[in-house]
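Next up: some structures, all given as structure tokens.
Every number here is computed from the coordinates shown, using simple stated rules; none is lab data. Predicted model, so just to flag it, every value in this text is computed and none were measured. Cβ atoms are built from the backbone, for glycine too; each structure is taken alone.
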Structure P
């Protein structure tokens, strides 16, 4: 479903025509729709919520930034020389430190063997590479020269740092892209997601729930949530059936 039409439908169903402009461009509706989509994402850990992110990294790289990452399941490293290697999950950066007992960037380069979810946030949050210049053990943080910019980053760290160019494949669950639709010279530029293309009615219910909850309409929010849960449970049943079928087929 075209996103601008879904936006229009949201305003029709809620009666909040003030949330779109006369040409159906956004005037506040996107906030509630994207909030609803994020809630749906967090309710689902199967199917289209799973994805693989592949990034080429240079020798010496220890941080891999992954936008929209919710959780990491597996990580592989590969190139034409080494083939594919599954990295062991260290669980935490602290465990990696206990293995090597040095700042991660000082570990001898080689074939990546371990990964862990990154802790990119410095404290205080206002820390920058300029303010921490000369400090030891900061190479795994996300630091900008003049302004803090770690708030929207997520990712992993890999060790040993690669000794050549590798492709890093991150398997996990990811958030859907932020939805928007802009109009220029009569042409719409729109983003899509699994929810807009496959389950637009569920996305509408989630957005209407968010609208009611923000305005503290307890009964309205409860009604939309009850309707939403019926649909989400149906999706869960579909995925459970698929996964059980796959297991039975593999097991003979």
Structure Q
């Protein structure tokens, strides 16, 4: 997988933590591979049962290979954890992000207004930074996220035939706020839809985003790469 990614000009990767119990395994991947970094956090699905103190997460975030806080946020589509547990966890992650200086990786599904309300209430010093990952929300949500100076990241979904609303959202995101991602092993872009996703497939997502932004593919790759390092400043090649 890594060889295929590197053969496709992928110069760096971030592997995402969704459950604290899996953090050591995720960190070991980052530690054992050059130019792979990781995050630390609890996915909203696991908010009720993935119990760890904010102080513990903060201390773990000091590792050189940890460059982001999350995946955190709210998911009311499945609601695998109660809404109040999700909200509490999200707020704790925001505060850890601010304390550590590491950006948030935000999961948002069927919870747009609560996410924006919480972010605004915690943004007292205009010091929240992060990305709404795997963006599938509305244009209004995109606008509100951009008003908070967040980045917006698009996955392989943007290549799907029925994802016109996501493509329309992509068109309004400024070049300096746009990212692309795999969300692997899920959401492989067309023409690999249905397969296990992997980093090398990101090129297909890049092509679609470049077309929507009316930018050459090589320039779009440079833009998204620079945006990644501008957001995740702890990542060093």
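Points worth noting:
- Answer label among P, Q for the case where distance in nm of label points 7 Å out along Cα→Cβ at positions 8 and 208, calculated from the coordinates, equals 1.3: Q
- Identity of the structure behind 0.10 (criterion: FRET efficiency 1/(1 + (r/R0)^6) of positions 80 and 184 (r between Cβ atoms, R0 = 30 Å, to 0.05), calculated), options P, Q: P
- For P(r) over Cα pairs in 10 Å bins from 0, in percent computed as 8, 34, 39, 18, 1, the structure of P, Q it came from: Q
- Relative contact order in percent (Cα under 8 Å, 6 or more apart) from the coordinates reads 28; which among P, Q: P
- Value 17.9, calculated as mean count of other Cβ atoms within 10 Å over residues 16-23, assigned to which of P, Q: Q
- Between structures P, Q, the calculation of percent of Cα pairs over 15 Å apart, for residues 64-127 alone yields its largest number for P.
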